[in-house]
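Some structures are shown below for you to check.
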Structure 1
Amino acid sequence: MTHSSQSTSQLHDQMIALGDGAKRAQRVVQRSPHAMRQTALKAAAVALRGISVDLLKANAADVAQAREMGKDDAFIDRLALDEGRIEGMAKSLEAIAARPDPLGAIDQSWAREDGMRFERARVPLGVIAVIFESRPNVAADAAGLCLKAGNATILRGGSESRRSVEMILSAMQKGLEQAGLPMEAVNIVPTQDRDAVGELFRMTEHIDLLIPRGGRSLVARVQEESRVPVLGHLMGVNHSYVHASADLEMAKAVVVNAKMRRTGVCGATETLLIDEAVAAKYLPPLVKALSDAQCRVRGDAAAKAICPDIEPASDEDWDTEWLDAVINVRVVDGLDAALAHIDRHGSGHTECIIASDQAAADRFLSEVDAAIVMHNASTQFADGGEFGFGAEIGIATGRLHARGPVGAEHLTSYHYRVRGSGHIRP
């Protein structure tokens, strides 16, 4: 959308006012007792359950609009809510509330010979903006985690989820109100104007961290254009590697779950690697199990030689995040070849080895460069809730600040507290 200078100025002023309100609210939240933040989270969970009927109606309208726009089934699955998913959001807020207060936690302390004492204590990051696309639950998880860690939140959801997100926001703000905390601690960008996202990128005096949750194009744009520090990942090109020592029945169960439990999540397995030593025996039942689960299988020449009915895999497939019921299969000559494939094609998100050989598993866990590495467990466990964090604001695949599922404690920084008794420096 192209604006006149006047409307561009109005949008800018509107976003600055939003940022000012968030900053003021964050100072209050930062200084609030943990019990007050817990009360807000628990009350938001109650409010969320209370609006479930209206939220389902709003979500149905969002889903209908998305279908009219031609969105695919994977997108619709991420957008759609049901009673179970709403209850899951409420339980996540309660789980976040139940965790220890991350603020003020002392993670290092020491003393000098002259009696001066030092502590490193956790403090909030400040104002966190979260840009996301179709998943409405991101609004509840992000707002809840940020609040727990003493931060304020600015949410910018996609137009497809607008009705759902606005209702979730109302539940979060009701919780804040009941706890006596400022409602501006959780905000939503008040316009669907695409230029508002560009405004967020430039709000360095108001926003301390920007987290994108969505497809590769969204995350890439945020990482390329934002002047605000960014925490995010581009995609989850994840692998499940069936080692020669793997138990076949375990491999079938883990691989089918890793691919098909929910195909549209970033923790889904996209490529199955299988040891050449067991491929002739193991691959046919693995392919059958995947096909029976309605998954399309695409393989390299060696895989097709064993299972001629599967589709041929192209060079591009190994770097594709399908987010759909499609999986690639490659036959590899042992652990070194599997590691080499992951080094080349993995996105640093989640990697799994299925093996009974502990030495091979230990080597995989220590040598694979990814935020999460797993042994004999589905990659679908790449989720902050499953890690015991209550929820997550995303999976960070970079190496700075946070890596892996980002929970409330990861939405803090630290400062140093120095205690003396009249010490002066010579």
Structure 2
Amino acid sequence: MQAKSILLTGGALLAATSGALASGFQVGLTGAKNVGMGGTGTGLYLDQASQFFNPGAFAFAPTGFQVGGNMAIPRISFRPGDADSGQRTLQNTNVFPFSGFVGFGPKEGKWRLGAGVYTPFGSELHYQQGWEGRYALTDINLRSVFGQVTAAYAITPQFSIGAGVTTLLYGDVDLQRDIPVQAQGSTSPAHAQLTGKADHKVGYNLGVMFKPSEKLSVGLSYRSAVDAHVSGGDIALTGIPASAAGSFTAKSFDVTLPLPDVYSFGIGVRPNDKLTLAFDANLVGWSRYQSLDFTYSGGVLGGNASSSSKRQYQDALAFRVGAQYKVTDGFSLRAGTFYDMACVRDGFVTPETPDADRIGFTAGIGYEFAQRFGIDASFLFEDFMKRSQSQDDLISNGTTDRVAGTYKTTIAVPGVQLYVKF
């Protein structure tokens, strides 16, 4: 048995902490106003979430505090290569990403200082017992929290710059899969469980904004790549037969995953005092992720002291459009749509990331009272295209450590946010 098939899903935690806005493992859920407008934000300065989308735009944002949360409701199904065998539906579990930001500075001043925390992604999936891909993955549970401190300065009333330092504050993973060996007299195969915590890693977020007029704003931002690392992750094995015990003695693992950088461009247009239109484009540098490599401590796993699993991701584009309309001074309506291109190539799809081109639709409302306090609500629906790969594809690509078949995914995400302006 190849050791690479035992831990091939281990990098999902790391990728989940990247904070990218397109493809791969991410659902962009930072800022309810932004979510309601299709995930746009690079060319806007709606609120404190500008620290995430474009630190340069933060120089023009109002000061204040905001906190919000979402409930991500995924639905993923799998149909094996033999269509006559029927569809497998996951025991999907809801997860609850959140974000919070605070910003300070003189009301009419040129500078802003801020801080925030956010969860770029969290996931919990449980595949049906005995499913065809059980030797690649049976269960996955991911959690991650990022922090950011930000400073922005308006060099002129039309041009501003900003920078943020980002830190992976917390990340952990629980991954499980069956092993195709079985003890004598047992009715179930052996089982592997991997648990680990990600090391704290630091990156940065840069942005600029240009406002040629009060009706037009243009923004650029860059979020740096990060090499995430899990060191000393635990390996727990059960049901290993005595005859194979000598090949499964590893107790821990180390793995490093190169996470992508993100380039973003955005435009904000305000035809009048009531209407705001926005467009964003994101380029995510997933091509850094070509393989998932493990080293094992305390022995060997599957007869090997290290393993490698092909990924060969490609850079991915995303396009977003959104709008906000102020019905009254205190009440706003929002809507948007987006299209994200897959970073996973044909024949390289894995159970922990059944990635595909996807289209999304969003909506939102906002209510502000006393010109200081407010609440925003958002809703996002994301529909992934069907993604299929055959056994011949896997053999041709050398990716037989995963399973042939067709994946179909949808995600629904309601969210709410409270804020106060200083």
Structure 3
Amino acid sequence: MSFPAFDAHHPPDKDLIDDCVHCGFCLPTCPTYVLFGEEMDSPRGRIYLMNKGLTEEPMNDQTVRHYDLCLGCMACVTACPSGVQYDKLIEATRGQVERRYERAPEDKAFREMIFQLFPYKKRLRLAAGPLRLYQRFGIGDKLRKSGVMSRIPARMRAMEALMPELQKEQKVPELTEPVGERRRRVGVLTGCVQQVFFSQVNSATVRVLAAEGCEVVAPKDQGCCGALSTHAGREEESLNFARKTIDTFEGLNLDNVVVNAAGCGSTMKEYGHLLRDDPEYAARAKAFSEKVRDVSEFIQEIGAVAERSPFAVTAAYHDACHLAHAQGIRKQPRQTLKQIPGMSVKEIREAEICCGSAGIYNMVEPEPAAELGERKANNILKTGAEMIVTSNPGCMLQIQASLKKMGHDGLPMAHPMEVLDASIRGESVETLLRR
């Protein structure tokens, strides 16, 4: 069976569409509706378009544009009183778009460039070498002062602005013994962007888990979990990454697989749904997903045993969308931080509104992403906090870029595990803030 806009392979589910009663509770939490005030750029508007695609209208440039502008932040899932599974609807729709819609050549080429680079650690490492030279010699600043940067396409400018300060990559041991009695044997996803650009987060995560009595396994041959591909509708690619991840961790006799990146964790918890059609992997994927935990979720689940040293600092905690909305994990990271003596955690106004990162969104949709980034940065600055703490590499890049653009690039940012690791190791606040 086919439909006006969709093929028969997992179109948006009519039963899920019918769950939406168009009440409008999602509107104040939807970033694009907040920005544009356009009904078709709200969750209920996009659901209306999905229904039209099932019953009346073929896919066209206008409907695809409304789908593309969705950040996939899932704030609407949290806000919805009817329990509408918008996450599954937009995921199915994006898969249809990628199969059935012909993008403009330059758009298609840019997206392909992203997916030929970011999910692959070896390729990212190759790119990191020239990028370090680019930063060392201040080439970006020279291009901006000369006016050349303003003539570069907006998407490439956005990529350049998001580039983190590249440091020497820290390698995680394949096996780390627990401190004291072994309480759990866990695997750790080291990721792609996380490992190449934020390897210090992985190192801190492993040290914290070991301090909490975990034997930590970090398989050397692990690759991308498929999150970026899943969120962009690249179904076959995402499923291949998922199968490889399951194969990598499955036979290691693990109690849990621990993840320190929000987008990765939310996708890995959905492997059972993503691979539901695969007779070889369906049951295995479901069993695997049941073992996946965000690192803050995991620490609160097993109970902290490592001694925390005082850490007198005021931090603003930013909710990564795929942690708070997609996984429903809000209190655990805050509990983890508040268990550190002297730590003060400030709440950010409009916490439910996305910062504009959203996987590849800030690269393919730089204008609305920049508006959301500035909005988030302003709300962070209003807290008066000394540092920002968040649980996703994309959020870190987006917020850092927004603050730098606004002239506030001196505000430190860290992952919860970096803060906790510093406390357990007895480091000074100043040492962490200088990183």
_Structure (1, 2, 3) behind the derived value 33, 27, 22 of semi-axes √(5λ) of the Cα gyration tensor in Å_ = 3
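For which of the structures 1, 2, 3 does the calculation of Rg/Rh (Cα atoms, Kirkwood Rh), for residues 146-377 alone return 1.08?
Corresponding structure: 1.
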*Among 1, 2, 3, structure where semi-axes √(5λ) of the Cα gyration tensor in Å, for residues 98-273 alone as derived comes to 34, 23, 11*: 3
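Here, each number is a calculation from the coordinates, and none is a lab measurement. All values derive from a computational prediction rather than experimental measurement.
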